[in-house]
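Some structures to go through are shown next.
Just so it is clear, none of the values below were taken in a lab; they were calculated from the coordinates. Just so it is clear, the structure is predicted and the values come from calculations on it, not from any experiment. Cβ atoms are built from the backbone, for glycine too; each structure is taken alone.
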Structure 1
Amino acid sequence: MPATGKTPSGGWANTGQLWTSAELAPTIEHMLSDQPELYRGLNYPWGRKVNPAPGIPEKIAEGVYWLRIPMPISLDHINLWLLEEEDGWTIVDTCLDLPQSREIWEQVFSEFMGDKPVLRVICTHLHPDHVGLAGWITERFGCQLWMSREEFLMCRAMAGDTGREAPEVAIRFYRAAGYTDEQLDKYRRKFGGFGRMISPLPDSFRRLVDGETFRINNRYWQVIVGSGHSPEHVALYCPALKLLISGDQVLPKITPNVSVFPTEPEGDPLKEWLRSNGRIRDNLPDDLLVLPAHEAPFYGLHVRLTQLIETHERDLDKLFEHLAEPKRAVDCFPALFKREITDAVLGMATGETLAHLNCLLGRRRVRCNRDEHGVDWYEQKPEISAFD
């Protein structure tokens with residue numbers, strides 16, 4: 001799921017011109033009304049606040065439809081993508097496993113898809129808003145789930161924690177970050193909730209690998225893998241349609257959450273995230289219509305990837321300056337987040353803060369010392385501070 005309220009700053013260079021989707025990509029067919037809007041360097045062909053009716057697929061391109069399903073959380077929707085073939089449909093991402101989500105899908109199956117079955121379900125990554133109904137749909141239609149291996153196996157492992165008590169290693173992890181006893185108790189009560197938001201995954205899957213290609217509706221699609229937000233996130237690139245189904249890898253406004261978790265406390269997902277976005281920017285053309293999992297489709301892939309990279313680099317510099325004196329992870333929130341960190345977002349904020357701290361540790365700009373209470377304190381390395 002995306003992140004904790006950070007948004008990129010404005011002021012990005014642009015031509016000052018608004019283009020329609022037809023001008024930017026003449027092959028695009030759509031039913032939405034052109035309302036081009038230029039905002040912070042990105043072109044939104046249907047406006048940045050376009051909001052399709054829940055459960056009513058909108059045509060984006062030939063054989064490509066946009067389905068938006070509401071979610072009863074702060075991030076109140078997810079964009080799903082339906083790819084039509086001669087003999088059936090491919091679904092990309094599925095929504096949380098909720099009764100109202102199943103009702104919307106049943107309506108889509110009966111009223112929109114007609115007699116054509118679902119041939120496969122592709123999930124971009126393991127988070128519940130993307131994989132939540134994958135097991136239910138694949139069982140209903142007797143079709144395969146397509147995912148990258150790390151996402152599939154990690155999802156099954158996390159679902160296996162449902163009903164378990166929080167392991168002691170996780171308690172030590174959050175105590176080291178500076179949690180109070182009350183916050184640790186709340187974590188214990190919340191632990192194991194992941195599996196309650198998803199239907200059981202199938203026992204087998206079809207693996208997606210970075211760079212591989214396959215055909216849907218006689219068109220070539222390529223798997224583009226990124227990491228950092230999740231371990232092996234899949235995006236889908238169609239050169240013929242000039243489309244990128246980006247999942248959470250590239251969102252137009254939200255900065256996707258990049259977190260460290262108790263399962264890999266010394267991981268450096270932010271380094272992976274920065275490298276992934278740089279590689280995607282280098283390897284994909286800039287004239288793609290980006291179909292994100294949240295918010296509105298847009299043009300400006302390279303601009304947005306640059307914004308994401310530079311936002312994190314600025315945050316790393318701010319965090320380094322914040323560490324002139326020793327601080328715990330929970331003391332670092334003001335350096336990274338504009339919003340107040342409440343209990344509702346404490347876990348994500350902690351994970352993202354630790355990702356930035358681990359990145360600074362990996363760059364040898366800071367050091368970490370654990371006190372007699374098991375709490376970690378981070379500070380600038382004196383020699384780095386003097387050099388800066």
Structure 2
Amino acid sequence: MIKRLIEYIILILLTIILFFLYDDEIVGMMLVMEIVYLPVSVIYINLCKLFVNVQMKNLQPVVEKNEKCSILFETSSKAFIPSVNIVLNIAVKNRFTGKGKKIKLRGKTNGKNKNEIYYDVEFNQFGSVIISFDSYEVLDWFGIFSLKKKVEEKENILIYPELKLVNVEVKQSTRKFITEADYYSTYESGDDPLETYQIREYREQDSIHDIHWKLSAKNDKLLVKERGKPEGCAVLIWVDFCGNSKDKKSIIESIEIATDISFSLLQEKCNNVVSWYDGQRLKTVNFKITSLENLYQMLNEILITDVHKLQEENSYALNDKLEKENYSTVIEMKSNGIIKINDSELRITKNKNKIQWEKLYFEV
């Protein structure tokens with residue numbers, strides 16, 4: 001604005017010089033128009049600022065990595081002012097890494113009718129992104145002068161990672177590992193007498209204790225009650241958020257790998273738990289992953305978790321969890337990029353700073 005005002009003053013001074021040099025009526029008319037333009041323009045943009053309104057609307061709350069997202073801005077006017085030029089000041093910032101960019105988006109109003117302005121943005125890194133609509137500028141007819149109007153609207157978008165299957169082998173010892181559970185398998189029988197998996201006809205190898213006598217008498221044939229199989233979570237995936245700003249990239253990679261391990265285990269019908277210590281709320285967050293819905297619920301929480309420096313509390317939280325609960329396998333996603341599976345360490349293979357997903361192999 002100041003720069004344009006200086007340019008405007010210089011233009012008037014040059015026109016005055018030309019007027020005295022040539023004493024021409026056309027130059028004189030130009031000088032009058034230039035002098036009158038400023039007060040008329042100020043009155044116009046003040047009226048526009050008073051009547052014109054812009055709102056950010058219909059923002060997608062969730063998108064996938066590398067997917068385009070359309071941000072909608074709706075303009076309206078309380079009075080009929082035809083086609084006002086405006087500039088929207090937008091900021092896009094990754095809540096986790098702190099990286100972002102500022103955007104100036106040009107558009108127009110449409111009298112008293114509502115008008116829509118779209119901005120398409122593509123997110124190439126998953127996480128939580130804050131879209132800030134800080135203000136917009138109302139311009140005069142030629143875009144020389146403007147007035148800024150503050151808005152300060154903010155919306156949060158969750159960028160989900162692309163779910164990928166990684167090479168995971170679930171050992172028999174993990175599948176048979178006994179854990180506490182409040183739900184039972186729907187595809188396999190077990191040895192819990194408190195839950196019935198299915199009722200079927202008697203076979204020679206069946207125990208006499210499993211015969212359902214009431215139903216057998218009712219159906220005039222021997223029927224057996226198959227016992228249920230408790231489905232606990234034998235695998236714990238611990239994501240370490242303890243670190244500093246230098247560790248943010250490796251923590252992002254850890255979240256992505258942890259999500260893909262959990263997803264791959266789910267496809268192998270191996271339920272798991274994803275946990276981490278939240279330094280802001282000072283508590284351990286736990287998610288039992290028994291369905292795809294659970295996985296997305298977990299992502300909604302983990303993607304808005306901040307890095308912290310509470311190393312002692314973080315270690316205590318993990319040790320306390322392992323003391324209270326039993327797991328066949330504990331996968332620790334360390335903030336320095338190292339993965340610990342029980343007592344062994346695993347380093348991620350990279351090519352040109354990108355994870356080689358096809359080379360990842362986990363045995364749980």
Structure 3
Amino acid sequence: MNGKYTIGKYEFENRAAYEKARRELEFLSRLQRRYPLNQDNALAISDILKKSGVSLQSKIGMDYLNRLDSYVKGAERRGKMKRRQRKMGWLWQRNLSVIAGLLAFMLCIIGVYTFLNFYSSYRSNRKIWELQSLIVREDAYMAEESKGEAEEAIIEPEAEIIDIPLEATEPTILPEYEELYALNNDLAGWLRIEGTGIDYPVMWTGQDSSYYLSHNFEREDDKNGLLVLDYRCDIGDRQQNYLIHGHNMRSGTMFGGLKKYMEPSYYQEHKYIAFDTVYERGCYEVVAVFVSQVFDSDSEVFKYYNCLDISDEADYQYFIENLDGIKLYDTDAVTQFGDTFIMLSTCDYSRENGRLVVVAKRMEGIQ
């Protein structure tokens with residue numbers, strides 16, 4: 001060796017150091033064949049060295065340990081990253097599970113709410129259908145009346161006609177509404193618009209206009225409510241402007257369909273409204289459709305809901321002129337002083353305290 005002890009690039013001071021390095025190299029060569037030194041094997045090699053009790057102290061061994069240490073640190077960093085990723089993945093999965101659970105719960109709540117709304121609407125509609133079935137329309141009761149008169153003419157002998165002085169009497173309930181009125185004497189009449197879903201009783205308490213907006217005909221709680229004649233109106237005293245309130249239901253029930261009157265084409269197909277009081281039948285022609293609102297009491301603006309008594313010609317002119325100024329489009333109806341009107345009023349959500357109103361005039365001589 002020419003006085004030098006070398007292994008590759010490594011030099012040793014004496015033979016003892018050389019021999020130790022050679023033995024360590026042989027051990028490391030065997031270990032290298034089984035576990036090549038890299039980041040993937042670093043932790044396994046480190047574990048083997050600890051368990052074998054081999055102490056690497058030569059230059060070759062120390063250099064190997066330094067390289068191994070750098071790989072171990074890299075493997076540990078990668079291990080931590082993987083554990084963090086696994087943890088994040090677990091947390092993400094757990095969060096996804098929580099989110100999925102919340103979504104399922106929300107969908108369940110929405111489903112229950114939708115079902116309850118549907119059932120509520122169905123229940124309200126069913127009660128309305130039951131009420132509609134109790135109405136005896138004119139053709140039916142006229143047929144019965146004619147039959148009764150014919151039978152009476154055959155059976156009864158001729159009687160002496162006696163003049164009896166007429167006395168003032170209470171208004172007579174129309175035959176078609178007798179049964180309904182007997183069930184609930186808050187019934188003021190019935191409103192229907194051919195070709196639409198609007199075919200409902202109109203209620204009146206004479207005290208407030210809100211009760212039947214949240215109750216049905218049987219006085220049970222019902223968010224759909226019914227149509228309500230304003231408490232300031234009185235069907236017993238034929239005044240000249242009836243204000244009828246109704247909810248703008250998203251389901252389209254009650255006055256939910258009135259919004260369609262904002263289109264002139266819809267008006268053309270649904271010009272006429274049947275509104276009977278319990279005392280007399282009436283057919284009305286649409287005069288105007290407009291959007292307004294409930295104003296502050298001290299606002300000096302046109303408040304349609306206060307134009308109920310237009311028996312004075314000046315009040316009538318004020319009402320008609322303001323209708324002309326705010327109506328959405330022109331109609332075919334011609335009005336004159338002395339006409340009787342109905343105003344169908346419901347909520348409009350395009351503005352605060354908004355109201356959509358359809359005004360119609362009574363067509364005299366038509367029932």
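State the single structure among 1, 2, 3 that was used to calculate Cα extents along the principal axes in Å, giving 66, 52, 34.
Numbers: 1: 66, 52, 34; 2: 119, 51, 36; 3: 164, 55, 36.
Only structure 1 yields this read-out.
If we compute distance in nm of label points 7 Å out along Cα→Cβ at positions 78 and 286 for structures 1, 2, 3, which one ends up with the highest value? Intermediate values should be presented prior to the final figure.
Details: 1: 3.3; 2: 5.5; 3: 7.7.
Ranking 1, 2, 3 on distance in nm of label points 7 Å out along Cα→Cβ at positions 78 and 286, first place is 3.
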